[in-house]
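Structures are listed in the sections that come next.
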Structure I
Amino acid sequence: MLNRRRLLTTGALASVPLLTPLAGLAQGKKDSVTLALTLEPPVLDPTANAASSVAEIALYNIFETLTKINSDGSVSPLLAESWEVSPDLKTYTFRLRKGVTFQNGEPFDAQAVKFSFERAAADKSTNKDKRSFAAMKVNVVDAHQLTIITQEIDPDFLFLLGQATAIIVEPKSAATNTTKPVGTGPYKLGPWSKGASITLQAWPEHRDAAKIRIRRATFRFIPDAAAQVAALMAGDVDAFPRATQRSVPQFKNNPRFQVLVSGSRAKTIVAINNGRKPLDDVRVRRAIAAAINRKTVIEGAAEGYGVPIGSYYVPGAFGYIDTTGINPYDPEKAKKLLAEAGVKLPLELSMTLPPTPYARQGGEIIAAELAKVGIKLKLQNVEWAQWLSGTYTNKQYDLTLISHVEPFDLGNFAKPDYYWNYHSEQFDRLYDKIKNTPRPADRARLLGDAQRLLAEDCVHAYLYQPQWVTVAAKGLRGLWKDMPIFVNDLSALSWS
């Protein structure tokens with residue numbers, strides 16, 4: 001009987017006063033912390049927006065899930081106390097934690113879980129995992145027990161239920177969760193100064209309130225790399241998860257700080273709109289990939305903190321194979337492919353760049369690389385909200401440089417309306433086999449086949465697996481070392 005599933009990870013996105021400088025730590029333990037993020041979340045409901053910055057604040061702090069993903073990638077109980085899985089691996093029976101309430105006083109029970117998952121699957125749902133929830137059937141057994149029947153075998157199902165898209169919401173307040181979130185988590189939303197900061201305050205009614213060491217947490221939004229460094233040096237910020245890698249030398253040998261280099265499941269890619277000409281020609285896509293030196297991009301955009309990838313999969317993940325040799329760096333080959341495709345040079349394309357440092361820096365490098373083979377890029381710097389609306393939602397782009405951070409998202413290539421405009425019956429059939437293959441050895445082989453197909457189709461120019469850097473004050477404990485998902489678990493933090 002399967003109770004939990006361990007997942008492989010690689011070892012290696014105002015009105016609140018500033019906290020005391022680092023020098024003040026000697027005066028005693030603090031019960032507050034200030035963290036900094038590059039991007040401000042557009043909303044605080046992870047089911048309403050695909051931006052990873054939403055979960056970085058809300059997941060496990062305001063909202064909770066049936067299962068919890070740990071920093072090593074393992075899955076443990078959270079709102080579900082335990083579970084059993086049927087022999088055919090399609091029916092999950094969950095026993096729920098008793099005595100749990102939402103922050104508005106309403107009880108947490110099996111009906112709330114059913115509502116949350118059916119809401120995620122509804123026609124008007126904007127949940128990015130809507131397809132997965134639509135393939136579930138939730139049956140309430142009693143107030144604290146339910147079954148979930150899945151249409152397909154999914155060895156990563158318990159992991160899915162610990163991600164931000166699977167948060168349990170309270171039915172009466174669900175419609176306003178974007179700005180007034182109500183969850184079962186240990187923190188409630190405090191002041192939100194748009195463009196500057198969000199503060200979370202410990203919720204005294206939480207079932208584990210006595211164990212919470214951090215009573216107040218402020219998230220400041222600092223997109224500029226130089227300002228990030230200045231805030232840390234001044235002691236205005238206690239920790240910067242996923243800080244710009246360029247800042248590492250200034251902190252690595254400084255006794256006031258700790259520097260954590262984390263593995264990830266992220267894939268940094270030049271995403272290509274496969275539905276636009278001439279990008280619908282695989283020879284043109286292969287030419288773009290062949291013109292880009294991955295090592296140059298890693299050094300220039302990620303300060304060397306990255307591992308080259310040749311497909312949409314990363315070292316350390318189950319079933320990974322090395323596909324970097326399928327579309328290697330070869331500018332002369334790139335020129336020949338463009339000629340074979342009948343492309344008249346210079347080929348003018350646009351590349352949309354979100355505000356993250358890796359994208360802005362990497363865009364300049366890639367533009368210079370592509371110019372050598374006759375592809376002229378027009379770089380378009382956009383804010384995150386513009387990227388989500390124009391690129392992700394409306395598919396108005398040629399190329400974009402983006403890091404997809406979800407750990408198990410090969411299924412995006414099987415989504416007919418996904419923003420890449422990639423359609424392959426061969427991949428769809430292969431992905432169906434992956435989802436319905438229970439034996440690990442067979443599944444690993446199929447995952448290898450999928451990686452090879454995506455590399456040969458050159459859906460994108462696959463660049464690198466990022467390694468995230470967290471810079472923090474020396475006395476802050478409980479920070480995640482590795483990051484199978486983007487989250488800042490405040491309940492684990494404390495000051496030494």
Structure II
Amino acid sequence: MPTLVKTVKIGIHKEVHAAKWRAILATQELYNQTIAFYMEFFVGHLAVLDARKEVHRKDDMPYERSWKNQELLTFAEVYTLDTKAHPHPLQPLIESLPSARTMPVSLRRAAINHAIGKVKSWYSLRKLWESTDRKKRPPQLGQPNEPITFYADMVAYPDVDLAVQRQVRHDFVAVELFYEGKWQSVPLPVSLHRQAQAVLSESQAESARIHVATSQIKSRKNPKEKWTAEEKATVRPQMWHALSLSLYARRDKQYPGGLRFALHVPFEKWVDAPQKAKTQFATNPGMPVVTVDLGVNRLAVMGAFLNDKLIATKFVHGGELNHKRHLLLNAIYKKRGQSGRLQKDVQDNVNLWEKVRNMDENAARQVARQIVNFALQNEAKVVVFEYLRGYRAPKEKMSKSGRKNHKRAYWLRGKIVEWVRDLAFREGILTVERNPAYTSQMCPHCQHEHREVGQRVKHSFTCLNPNHSYQADADFVGMMNLYCKWNGTFAYPRKKKCADESKPAQAIA
């Protein structure tokens with residue numbers, strides 16, 4: 001069962017209190033100072049990263065492995081923190097950073113884990129540099145500038161009412177900050193959008209279920225007894241469950257002090273990975289399948305099949321998007337002509353290019369969501385696309401903006417496939433691709449002995465079989481033929497031979 005993770009961004013209100021604003025900055029500064037201290041500590045003890053530890057498998061067979069992050073964290077705490085067991089540490093944290101004396105344990109451990117990750121990455125790159133080419137500049141460790149990571153015991157989410165008819169919007173998320181000279185829980189005003197409200201309510205319900213399931217298992221088991229695979233699967237998050245959030249600070253002139261704060265909350269969920277296409281088809285050849293033909297004027301033509309019969313179709317039109325993008329590209333090239341020679345490595349028309357990219361990204365996400373919803377409505381477990389890769393420029397004459405618009409429309413198909421693959425996997429739906437050859441040029445209803453290439457004029461397809469009259473949209477025909485390629489009934493066109501063409505044997509003779 002793979003784990004899915006998605007991050008929801010919750011913005012902190014623009015008019016946050018000045019004392020809380022200063023508390024966030026003070027906490028972030030202390031957090032990064034702690035990371036810098038432990039980075040220096042691990043750089044002085046690099047041998048620990050190469051050390052091997054002997055452990056035993058379940059069958060008592062010994063083997064060696066490197067230290068885990070938890071063991072490295074314990075090592076760092078033993079040699080930097082004064083405790084009853086170790087009253088005189090080797091490199092005390094408090095001497096180098098007196099303000100960390102009252103720092104919460106969870107926040108300090110988050111800083112240690114951050115330092116471990118950064119030093120491990122730097123050390124592996126340095127060893128690679130030493131073993132390959134030393135002419136290049138060696139990798140640098142640098143100074144940390146990381147967002148604050150809060151573990152679960154340092155965060156208090158708003159109580160979201162699960163009853164829809166009595167749902168109340170709460171606007172505060174409390175985190176542990178260094179506020180007015182001491183560590184305390186500080187409520188931060190946030191803007192909860194609909195997605196954040198829905199996923200937080202789902203997370204609260206899932207946390208309650210996991211807590212109850214864990215208590216029941218612990219009550220009937222010996223503390224030293226190992227958990228079974230079924231018991232471990234019971235306490236895994238089956239719905240979206242909140243993990244440790246991070247507090248980011250970004251520069252923004254529109255916000256007081258030139259900084260904009262936001263909470264990035266990751267959510268995880270365990271799902272069943274979909275089976276391979278061959279396995280599903282062998283088990284149930286007539287299973288529900290959705291095939292999608294991607295285009296320009298029609299962004300997507302979807303068809304749902306059940307027992308080799310078309311049961312539903314859906315068209316997503318893209319002519320308006322194509323037209324708007326063309327207008328923006330025309331404006332870009334017109335301004336380029338007015339400005340003269342472009343400077344090297346300097347982006348021109350930044351706002352217009354950003355608008356074009358945002359339009360394409362937004363369209364890709366919306367179309368992908370419609371495709372996945374269409375598959376869920378028809379209970380399909382497989383979505384079939386064309387395998388489109390290398391771009392070929394059109395042969396007809398076009399303006400610069402027209403050619404660029406044609407290329408970006410082709411790129412949009414790849415973005416749609418990427419988003420569908422991600423969204424469909426979350427729902428247990430498999431995404432496959434098939435060869436696009438002749439999908440929009442062959443009649444899907446002709447018998448195999450009459451497989452001839454049809455006539456396509458722009459977006460209209462006409463079958464040339466004299467014994468069969470069929471005319472339809474070319475994208476619709478492509479969608480139908482994709483299903484034929486899925487179930488293996490697609491037949492490629494037969495090769496014609498000229499009347500005066502001699503056979504190979506006769507030519508040799």
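Each value in this text was obtained by applying a stated rule to the coordinates, not by laboratory testing. In this text, all values refer to a predicted model and were calculated from it rather than measured experimentally. Cβ atoms are built from the backbone, for glycine too; each structure is taken alone.
At-a-glance table
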quantity: When Kirkwood radius over Cα pairs in Å is computed for each of I, II, the largest belongs to; calculated: II
quantity: For 17.8 (mean count of other Cβ atoms within 10 Å over residues 258-265, calculated) the corresponding structure among I, II; calculated: II
quantity: Source structure (of I, II) for distance in nm of label points 7 Å out along Cα→Cβ at positions 234 and 346, computed value 6.7; calculated: II
quantity: Test item: helix-only ellipticity at 222 nm (-39500 (n - 2.57) for each DSSP H run of 4 or more, over all residues; to 500) calculated as -6500, pick one of I, II; calculated: I
quantity: Source structure (of I, II) for distance in nm of label points 7 Å out along Cα→Cβ at positions 386 and 410, computed value 3.6; calculated: I
quantity: Rg and Dmax of the Cα atoms in Å, for residues 354-457 alone derived as 16.8, 52 - corresponding label from I, II; calculated: II
quantity: Which of I, II yields -1.07 [log10 I(q)/I(0) by the Debye sum over Cα atoms at q = 0.19 Å⁻¹, for residues 250-361 alone, calculated]; calculated: II
quantity: If mean count of other Cβ atoms within 10 Å over residues 58-65 is computed and equals 26.5, the structure in I, II; calculated: I
